[in-house]
Structure P
Amino acid sequence: MRDFYRGIYPQFDMGRFEALREAFPLDEKKAIRHLSKGMQKQAAFWLAMCCRPDYLILDEPVDGLDPVMRRRVWSILMGDVADHGTTVLVSSHNLRELEDVCDHVGIIDHGKVLIERSLSELQDNIVKLQVVFKPEQVQELPGMDILHRSSSGRVHTVIVRGSQADITAKMAAIDPLFFDLLPLTLEEIFIYELGGADYAVKNIVL
């Protein structure tokens with residue numbers, strides 16, 4: 001397969017192939033079809049990274065790999081992005097993992113792009129607010145775009161659309177006994193953005 005790739009990709013880097021041999025300890029005399037799923041994925045990634053692509057498209061790239069190998073693959077990938085400016089497009093259902101490596105996110109539902117923006121912008125647009133009102137206060141949050149609300153005892157947990165700065169200013173005006181703003185994970189944002197698209201929000205994010 002190495003020789004096959006060399007014949008197709010003129011930028012195939014033999015030096016890189018040798019350098020990555022230690023990162024992917026595979027039996028090179030074994031037919032790829034006889035390797036385990038995880039080993040096949042390692043072989044595919046090893047070969048792909050040696051092609052020195054300008055654009056790399058990956059579908060569930062670390063699915064089937066153990067935690068150590070997952071971290072190794074992401075490290076190699078991020079190294080290429082930093083050193084060679086490789087543009088990487090990753091599709092995955094593992095949102096927690098993507099949160100650590102991606103700087104731009106798109107969410108697709110039934111073939112339709114629902115969201116497409118930078119991760120920082122996405123995380124700054126929806127906030128988890130926890131608030132405790134004073135006994136004499138009306139437990140309302142006027143002027144806020146509330147997506148979901150629940151309570152446990154005196155603590156109210158509210159998912160609000162808007163920037164942290166804007167919500168902080170509004171909460172300061174209300175002057176409750178206590179309030180705190182928490183950023184949502186990418187998985188939580190996904191659930192709330194798809195709240196009306198066959199996804200039950202309920203209390204899964206709280």
Structure Q
Amino acid sequence: MSEIREVKVTGAEVPSQANLPTTFGEFSIRVFHEDSTGFDHVALTLGDMSGPDPVLIRVHSECLTGDAFGSLRCDCGPQLRAALDAIVDKGWGCLLYLRQEGRGIGLHAKIQAYHLQDKGADTLDANLMLGYPGDARDYQIAASMLTNLGISKVSLLSNNPNKTEQLRSYGIDVVDNVPLVVGVGDSNRSYLETKVDRMGHSIDKKQLD
């Protein structure tokens with residue numbers, strides 16, 4: 001498992017956990033520090049994580065452009081909001097927010113990839129042209145966070161089979177996948193089609209019409 005620790009204020013035994021009222025509902029927020037990367041990752045939880053049912057979770061990779069600025073080039077912002085709504089509707093669940101911008105290649109390279117996409121490359125080829133993997137994300141940190149939270153059996157809000165396979169390989173029991181197809185529009189349709197055609201995402205292409 002990735003080495004993580006809960007962040008504490010320097011020189012004080014103050015845990016990095018607090019209540020977080022949001023427009024979606026009232027969550028608990030916890031911060032975990034990943035020593036190998038220096039990144040802080042976030043877990044938002046609602047309710048009791050002990051079960052007995054699988055915990056509804058979303059493992060969401062950071063997307064500044066989509067999550068904060070409302071970019072229409074991707075479906076990240078709508079997925080984030082839909083996941084929080086789904087957790088609140090169920091009454092309990094967990095969202096992990098991972099610092100894995102641009103499928104793990106970072107913000108600078110992601111914007112370079114956008115430039116190549118503006119010239120005609122699809123999202124996968126743009127990464128490859130820059131010398132990066134099509135998807136550089138590793139979900140070991142997510143598995144470590146879930147284990148720390150006492151979550152071992154999950155219902156995963158995701159269309160990405162690689163995410164499911166990785167979590168299972170790191171010891172998380174993914175009981176089922178809950179599709180999350182939202183935010184489809186003219187500006188991201190080819191992006192989503194590339195996910196289906198070249199990256200194996202489980203999306204019914206009729207939902208992209």
Structure R
Amino acid sequence: MPASHPIGQHVYDPLLRLIHAWNALAILGLAITAQLAEGFEHGPWEPFLWRLHIQFGYALIGGLVARFLWGLVGPATARWSDLWHPREWAAMLRGRLSFPPRFGHDVRASAAFLALYAVLLAMAGSGLALAAIEHNLGPLTASLGDDTGLKHFFKEPHEVGFALVLGFIALHLGALAFHRFVLRNPVDQAMVTGIQHFPKETHHA
């Protein structure tokens with residue numbers, strides 16, 4: 001019996017894909033500059049690297065604001081409702097691990113995406129506070145500048161958030177690789193072309 005041809009549908013709009021790429025590059029820049037600044041601690045490059053880190057932080061905040069707004073007014077698959085699946089998550093807690101493929105955000109991954117946004121928002125807030133406290137930079141400088149007594153209050157959550165984001169990235173890339181090389185379903189290309197593909201017999205709207 002011949003294999004059924006996959007069906008494709010344009011799912012993700014260009015602005016959503018641009019925001020996704022923008023935020024991914026901002027996170028990459030944040031991770032690299034943080035590690036380099038730690039590596040060059042007390043060296044002549046350290047202040048420059050932290051300033052660059054803060055600029056990447058501003059870029060990420062801009063991307064998060066854009067994503068929030070587009071989740072309110074964008075197309076159906078860009079909206080927050082496409083990430084919200086409480087009944088399916090309740091079923092997962094009861095032991096159900098598989099769901100029919102759907103066009104749009106995956107039911108299982110959606111919870112992780114929402115958790116990631118929450119962590120990134122917390123990191124943005126703590127990052128702005130640390131920029132003011134440690135570098136006398138940013139919009140919180142007037143209220144927090146040089147208040148080193150609060151440094152550990154913001155620094156530890158910021159570092160925990162960084163570890164969580166790195167863990168999410170590893171899990172996300174691993175899941176994409178599993179879909180591409182094991183399941184032979186290259187879901188990663190949907191954020192490049194905007195088109196998702198599913199075998200005809202497995203697709204459910």
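Quick note: the coordinates plus some simple rules give every number you see, no bench work behind them. No experiment lies behind these values; they were computed from the predicted model shown. Cβ atoms are built from the backbone, for glycine too; each structure is taken alone.
When relative contact order in percent (Cα under 8 Å, 6 or more apart) is compared over structures P, Q, R, which one is greatest? Structure R comes out on top. Looking across P, Q, R, the calculation of distance in nm of label points 7 Å out along Cα→Cβ at positions 21 and 165 that yields 5.5 traces back to P. Out of P, Q, R, which has the highest value for distance in nm of label points 7 Å out along Cα→Cβ at positions 125 and 141? Between P, Q, R, the highest calculated value is found for Q. Each of P, Q, R could give volume of the Cα convex hull per residue in Å³, but the derived value 161 comes from P. For the read-out Kirkwood radius over Cα pairs in Å, for residues 93-148 alone, a value of 14.4 was computed from one structure; give its label from P, Q, R. Going label by label, the one that fits is P.
Look at distance in nm of label points 7 Å out along Cα→Cβ at positions 77 and 157 for each of P, Q, R: the largest one is in R.
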